[in-house]
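Every number in this text was worked out from the coordinates using simple rules, so none of it is lab data. The structure displayed is predicted, hence computed values, not measured ones. Cβ atoms are built from the backbone, for glycine too; each structure is taken alone.
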Structure 1
Amino acid sequence: MMRMTMGVFAAAAIAIAAPLVAQQVTGQPARDFKLTDMNGKTVQLSQFKGKTVVLEWHNGGCPFVQKHYNSGNMQKTQGAAVGQGAVWLTINSGAPGNQGHMTLEQTRAFMQSSGSKASNYLLDPEGIVGKGYDAKTTPHMYVINPEGVLVYQGGIDDKPTADAADIAAARNHVLAALAEMKAGKPVSVAESRPYGCSVKYAS
């Protein structure tokens, strides 16, 4: 049954995401996509229109990701976003056999053991959505406003290291963007350089 679900998902994802060949443009509508979540259900980006959506590319084996999860910084950021009514989607574009790839069971275990505050965990094993969004690193962050417009893309903060000691002095670009949106202001830093491990796409 699970294999059938994944097969149906793959066909749906290709149908929606195959045209995504260029980087998502900040200030333009974020292109729609469908992915299978950790419970084997299909999730579509457009179903969240009217809400702020944060996308987080994830690879649990990456030391840069571990920096933010082991310190609790990612969970704190997720919790703050969700607490403001945002939907947080963690996405894994790691291909089978590559570092960071997870099965449905492994994603559920990760969500529980890590204390993740994300709304859901989505699987993109063929890398269609990741490549469509030009996700380069883990983590790579995107913020989409309630109108469906991409208002931020880049790193989680401005300290491109794997050292958790740097978090305290960092500017959290995601939290800053959410605060400015809440205040009715434009996002002052709409793009930044993403940093971390390269997304482990299928070759």
Structure 2
Amino acid sequence: MEKHTLKEDAIAMLTGSIITAQGVFFLQAAHLLTGGTAGLSLLLAKLIPISFGTLYFVTNVPFYFLAWKRFGKAFAINSVVSGALVSIFTDQLHHIIHLDQINDVYCAFAGGLLMGIGMLILFRHRSSLGGFNVMCLAIQDKWGISVGKTQVFIDCSILLISYFYVPVWLLVLSVFGAIVVNSVLAMNHKPTRYTVNYR
């Protein structure tokens, strides 16, 4: 399969990061969580006075090293850039967008959908957001198990831990949003349909 050009990768990383940040923004607006390091960062942001973006980037640092070791220098650097962009965009979106009316169910669906699409774009252009995405990509490459399937298992496990910190209704919606994210990935990033050379 022909590789994307450097220009295409750069545009895709910017696009994917903005779309993902918009998804996180919807979740934040409804006080929802999600899985992975994004979910952990959203949860920590409720407990300590540090922004989501800062927490998100810091929690992903170990996984960037894993990305370097497993997928090579280019993929790791792309992932660091994408993760940094999502962190910055998410923390700054409130200066641009104000939601006067919020529907929790819609925020869960739209947030999950946008995050899934954003991550899908990044995956297909030799990038990720670090975190468990990297581990799931490694599992897909080694054993052929879809990214979405492994990610949904991890995400739901993290959300169950959040039971002690958020109301049950918001937790249910958070699980719904996480399922939407991973459904997008499971349907559109099958190893037998679309192969990416990360190096």
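In this comparison of 1, 2, the computed figure 16.9 for mean count of other Cβ atoms within 10 Å over residues 27-34 is attributed to 1.
Identify which of structures 1, 2 gives the largest calculated value of distance in nm of label points 7 Å out along Cα→Cβ at positions 35 and 163. Don't jump to the answer; show the numbers that get you there.
Numbers: 1: 3.1; 2: 1.7.
Greatest value across 1, 2: structure 1.
When mean count of other Cβ atoms within 10 Å over residues 83-90 is calculated for each of structures 1, 2, structure 2 gives the greatest result.
To which of 1, 2 does the computed value 33 (relative contact order in percent (Cα under 8 Å, 6 or more apart)) belong? Source structure: 2.
Figure out for me which of the structures 1, 2 the number -9000 belongs to, where helix-only ellipticity at 222 nm (-39500 (n - 2.57) for each DSSP H run of 4 or more, over all residues; to 500) was derived from the coordinates. Source structure for this number: 1.
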